[in-house]
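We did not get these values from a lab; they are worked out from the coordinates using the rules stated. This structure is a prediction, so every number in the text was calculated from the model and none was measured. Cβ atoms are built from the backbone, for glycine too; each structure is taken alone.
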Structure I
Amino acid sequence: MTLEKAFAAYEAARVRLPEAQEGGRATPCGNLDDIADQFDVFLLDAFGVLNIGEHAIPGVPERVAGLQAKGKRVFVVTNAAGYSNATLMAKYARLGYDFAPENVISSRMTLLHALTREPKRYWGAMLSKAAGLADLENIDLTRLEEDRSDYAKAEGFLCLGAAEWTEERQALLEAALLEHPRPVLVANPDIVAPRENGFSTEPGSYAHRLADKTGVAPRFYGKPFANIYDLVFERLGGSADRSRIVMVGDSLHTDILGAQTAGVSSALISGYGFFAGTPIPGLIAQSGICPDYILDRP
């Protein structure tokens, strides 16, 4: 998928996303060090900020360590719902980062938190076999493949990871929802994610297609929705000064829109990830989503 098509897909889904807020100034800066004195808490996206695929962005582990050494609270706030928190922690350590477990907040964790308040259901799950079932052991679910009866028996559906999802499985899920509408909970609202060689298709893409085809409105957990930021604020305590918190990400429609929804400042990475050097002003004007800062690199 090209950048143009990815951006258009997000724009087409705006009816299901939070509304953009006015006020961003898009102040140009070099990197995180240039805004370090203005904030006490940094919320960092993963893809496009910490890493591209399986590789850390050069210089960013050292820059993050520098923020931590200055006493800044640094969180990872990621829509990587296909993996357990332990798997994410191991990945970030392998890439050279040192995050406390309580400072890694994923959309998977956000969904699991929400499920504690849901009625007990038997779930059908969009979930990669390779990712395993760590931290899902207490949920009554089956991983959806090609068995039509699994779709019929499920009392609801969880969309966690799309790495092994296929068009055949998508058609089975659409047919099941058309026959019998049921809740669809999406733990990764991303439509695409930047990789070393282009963009991967993420659960959000399939969820929006489901909604268009079946009329079943998905419930999203993760950026740009407020629920993932609510977990961050719980970790920070009720007295956190949101004017001293900044969300740093590479996407207007998830990271920057999410920051606006949460009432915190925002910084868009322009040189890596979603935009990777693409001129930003026209895309800001087209979307109406304007960050407070534009950083050349994390």
Structure II
Amino acid sequence: MMTVPRQVVHVDSPTEQRNPRTTDIDKMSTEGILAAINAEDRQVPDAVREILPELATAVDYATEAIRGGHRVHYVGAGTSGRLAVLDAAELVPTFNVPSDWFVAHHAGGERALQHAVENAEDDARAGAAELSSTISAGDFVLGLTASGRTPYVLGALLAAKRRGARAGLVSGNPGAVVPSELDVLIAVDTGPEAIAGSTRMKAGTAQKIILTAFSTATMVKLGRTYSNLMVSMRATNAKLRGRTVRILHEATGMSTHDCAEALNRAGGDLKVALVHLLSGADVGTATEALSAKDGHVREALESVRMRAS
């Protein structure tokens, strides 16, 4: 039986190059190996700093989408896709957002989170089909690929554009040719990996930093924090219930007893208790103000104060 040879693609990317600083890594002591990896990792934040203007554009697109009743989609394969799934999953308990605000699409589906699914990332049509069935005009789609050329991701982004969504790409390869239709390109250059081609290392670290900053900044702009406090968190256990009281104490300077009482009056709603304590308005007024301002604490406080003056 004749076998059909698999397609071989040469990827010209910084992450695929051999790193001259780690050619002797297999001769090093354990501590030496770790020191070499750490030295490479320290370059990542500086590389990410270079793309902050493009990342800011992506945050503004995501904020606009969610404010308009739409969604943010992540699309990735391999390490990129797994990091995207993780980021989307963590937003629900951290910021108490609806589970469909951020949706992650991973080449190969759920099985590929733990196992390699052959050729999944090379299927542009699968990426297009995945997004075509879930996307709507007004959504924002952020693709992630270390090589900058993953067919599944690019196919998904082009399908999103055809459906009227905005689309951006986080790439670890500034030299990759990408579709001109993209609304924003975030190309971060972390250079050769400590182990050639192992994009779970610096490229993956950069993607994790970018995703965390992207989603956190979006949450801040949407009013899911007050100052630097997580006032939208969902208290699902004793530790988190204690944290809500501590957050109220930090934000208001009032005693933990008074904060706990206010939280009880607010039915456990941290934002309502916060507006109630900071403005002196009753719980009903605080609730109405927050509802009118889409849960944004600072805007609700200003509304209550203006009403009282």
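Observations on the model:
- Among I, II, structure where distance in nm of label points 7 Å out along Cα→Cβ at positions 172 and 212 as derived comes to 2.3: I
- Structure with the greatest value (metric mean count of other Cβ atoms within 10 Å over residues 132-139, set I, II): II
- Which of I, II yields 3.0 [distance in nm of label points 7 Å out along Cα→Cβ at positions 36 and 252, calculated]: I
- Structure from which 19 was derived, relative contact order in percent (Cα under 8 Å, 6 or more apart), options I, II: II
- At a computed -0.35, -0.45, -0.87 (log10 I(q)/I(0) by the Debye sum over Cα atoms at q = 0.07, 0.08, 0.12 Å⁻¹), which of I, II: II
- Among I, II, structure where helix-only ellipticity at 222 nm (-39500 (n - 2.57) for each DSSP H run of 4 or more, over all residues; to 500) as derived comes to -15000: II
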